[in-house]
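J.: Structures for review follow.
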Structure 1
């Protein structure tokens, strides 16, 4: 029997990335066709993440560590040049780096550009994840 392909909306995938709490991960439940968030290894129904990892109905989507590895901030800085590159590179070090980064975005009116950059990275991740698992990505609704 051939299984129907799973359709997933891009907006849902992006929302899962954006709302991902620290020390957590998102798992996709194929049977229910929904996402489950685990914080410190447990979800709101008190299901242990270790118990479901062997179940073929669950597919890992993203965890807070992997989200950090998407390098949204570093890649944004790498796309800058001249004085902007130097200022952002210097600001994005040590304690308070996110506040200083945000302050520079506002100062140079780059907030919209940064948000677009972040969205594009998240979209690329979502597209690749769907492709890797043979899911149909619904981009426009």
Structure 2
């Protein structure tokens, strides 16, 4: 009989411990199930975005756009016979900010070609900003 009393006391102690564990787990589960619908949490806290996978071995994080060392790709210029219009512009002033006079430098003209999409046919137009070099400071304008 004494043996049963000892086992009974052990079971009572174990029961108290297990009840405390159940209570702790119940509270933990209740807090884990809270979301913006059943609590005062904001909706932004409902879902956590998974982190992106790490880059492959030996490769660092790449930035958006052209990567260093990559050869650029440019559309070739239209030939003069493909253009509908070609416009040339001179600088507003033929005097350098250092006071020198600007001289034409056609080999260094800045050329920009664009295609406009009007309602009617395409118009291929070239804008050529004539380059001028300062006699005093040799800067290109």
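Computed from the coordinates by the stated procedures, all read-outs in this text should not be read as laboratory data. It should be emphasised that the depicted structure is a prediction, and the values quoted were computed from it without experimental measurement. Cβ atoms are built from the backbone, for glycine too; each structure is taken alone.
J.: State the single structure among 1, 2 that was used to calculate helix-only ellipticity at 222 nm (-39500 (n - 2.57) for each DSSP H run of 4 or more, over all residues; to 500), giving -8000.
T.: Answer by label: 2.
J.: When distance in nm of label points 7 Å out along Cα→Cβ at positions 47 and 63 is calculated for each of the structures 1, 2, which structure yields the highest value?
T.: 2
J.: Shifting gears a bit: Relative contact order in percent (Cα under 8 Å, 6 or more apart) was computed and gave 18; which structure, 1, 2, did it come from?
T.: Answer by label: 2.
J.: Also: Once FRET efficiency 1/(1 + (r/R0)^6) of positions 31 and 79 (r between Cβ atoms, R0 = 41 Å, to 0.05) is calculated for all of 1, 2, which comes out largest?
T.: Once FRET efficiency 1/(1 + (r/R0)^6) of positions 31 and 79 (r between Cβ atoms, R0 = 41 Å, to 0.05) is worked out for each structure, 1 has the highest.
J.: Supply the structure label, taken from 1, 2, corresponding to mean projected area of the Cα convex hull in nm², for residues 55-94 alone with the calculated value 3.8.
T.: The structure behind it is 1.
J.: Which structure, out of 1, 2, was FRET efficiency 1/(1 + (r/R0)^6) of positions 39 and 87 (r between Cβ atoms, R0 = 30 Å, to 0.05) derived from, given a value of 0.25?
T.: Matching structure: 1.
J.: Assign the value 0.85, calculated as FRET efficiency 1/(1 + (r/R0)^6) of positions 23 and 103 (r between Cβ atoms, R0 = 35 Å, to 0.05), to the correct structure from 1, 2.
T.: Considering all the candidates, the number was obtained from 1.
J.: As an exercise: P(r) over Cα pairs in 10 Å bins from 0, in percent, calculated from one structure in 1, 2, equals 10, 34, 29, 19, 7, 1, 0. Which structure is it?
T.: This figure was derived from 1.
J.: Of the structures 1, 2, report the one carrying the highest value of mean count of other Cβ atoms within 10 Å over residues 7-14.
T.: Largest value of mean count of other Cβ atoms within 10 Å over residues 7-14: 1.
J.: Once distance in nm of label points 7 Å out along Cα→Cβ at positions 15 and 111 is calculated for every structure in 1, 2, which label goes with the largest value?
T.: With respect to distance in nm of label points 7 Å out along Cα→Cβ at positions 15 and 111, the highest-scoring structure among 1, 2 is 2.
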